[in-house]
Structure I
Amino acid sequence: MQALIERCRQPGAPYVVSHVFSDRADAAGLNAARDLGIPARALPSGKGADRAAYDGALAEAIGECSPSLIALAGFMRILTAQFLQRFAGKILNIHPSLLPKYPGLHTHRRAIEAGDSEHGATVHFVSEELDGGPRIIQARIAIGADDTEDSLGARVLAQEHRIYPLAVSWFSEGRLRFKAGKAWMDGRPLSEPIPYSGIEPDKSA
């Protein structure tokens, strides 16, 4: 979240972060957003709260802001089909693995335990399938012999801070879209996620 806000304040940034929402009143991101001058609001769900009712209230609150895009960042709730349908094609998420590998939790631990040689992060459109929406961009890093879950997670997080603002910028510039169940970049469907190399893909390529 903070990386997205910082990027939008750079000269020439194509988007503005208009509001931050959390389902936890104690979320550190709320105060961080307020400190950066971004309106932030908690909508606690409460234990045993009805998912549909909560998502309905969340959708109404977000709808009041008329966002062009919703960027999930550390939002751990699984959104209902009704919420996703209301904002279809306008929700991005970032996941700490090279999807489709390791959807869900504990991705760094699972990659190490599996003996993988590389790991990373993926930005994708959100669909009803958990971490299964069309992939947009991936950053890869090598897993070292001495890597722990924490050290690997820290290095993946650094990559997340690079690729997420980039994907949000593409969407805001009109280059990235969701259409016919696929991610489209510069008018072409993506059969595979764009590999992040620190260099933005050429619009004319």
Structure II
Amino acid sequence: MTSVLRSPLRAPPPNRRRASRVAFYAHLWLGVIFTAALLIIAVTGIALNHKRGLGLMPDVAHETTAPFAAALSLDSLAKIAVNEVASRGPAGVVDAGDVVGSIDRMDARPRSGFVKVRMRDAASTEVTVDLSTGRVLDVGPRGDVFFEKLHSGEAFGGGWVLLSDAAAIALVITLITGYWLWLAPKLRRARDAGAAAGVATGGDA
């Protein structure tokens, strides 16, 4: 006659219960605290991925008019861009006498034959200038700059960049603890099922 011995399932070790409890509360509170920051990072990231389609960045169609060796000097191109914005906008927004101080960055595109000159004004005005002729091809605000600063936290001040870092770390921890909370019970059930099967088939009378 075969007797089946049934043993109650063992409770998980204290260390594992403690780890699951810590994972649960870390997952919960990091998700609650950083929800807004993570939503901003996610939404602005999507917007930046599709900035051309959303019209946040001007897309200037232009063919190269001369070899790159014939390009004007950066100084000349910068002055052309600054003078263009100064002549269009209110006085004082861009100072034509302070070219270096008025420009945030210059992005040369030799294969496209132009340079993009971004101003240090509130609208982040960008002037696209032909590299060889100096002709102004486009002038307009860069809408994606605000999204870039919002994405990094810089829009609220330099120190807020650390909030973006903290949100990224929180996201990593939330993902890890989420996997732990999903996987740990499965491993425990599999272990207990194996132990119960071993007990059930282990004795003959």
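Kindly point out which one of I, II the value 31 was derived from, the read-out being relative contact order in percent (Cα under 8 Å, 6 or more apart).
II
Determine which structure produced the value 65, 20, 11 for semi-axes √(5λ) of the Cα gyration tensor in Å, calculated from the coordinates; the candidates are I, II.
Going through each structure in turn, the value belongs to II.
Among I, II, considering only distance in nm of label points 7 Å out along Cα→Cβ at positions 132 and 148, which has the greatest calculated value?
On the way: I: 3.5; II: 2.8.
Result for distance in nm of label points 7 Å out along Cα→Cβ at positions 132 and 148 over I, II: largest is I.
A value of 42, 25, 17 was derived for Cα extents along the principal axes in Å, for residues 100-187 alone; which structure in I, II was it taken from?
Going through each structure in turn, the value belongs to I.
Given that helix-only ellipticity at 222 nm (-39500 (n - 2.57) for each DSSP H run of 4 or more, over all residues; to 500), derived from a single structure, equals -17000, which label among I, II identifies that structure?
Details: I: -9500; II: -17000.
It was calculated from structure II.
Here, each number is a calculation from the coordinates, and none is a lab measurement. Model, not experiment: these values are computed from the prediction. Cβ atoms are built from the backbone, for glycine too; each structure is taken alone.
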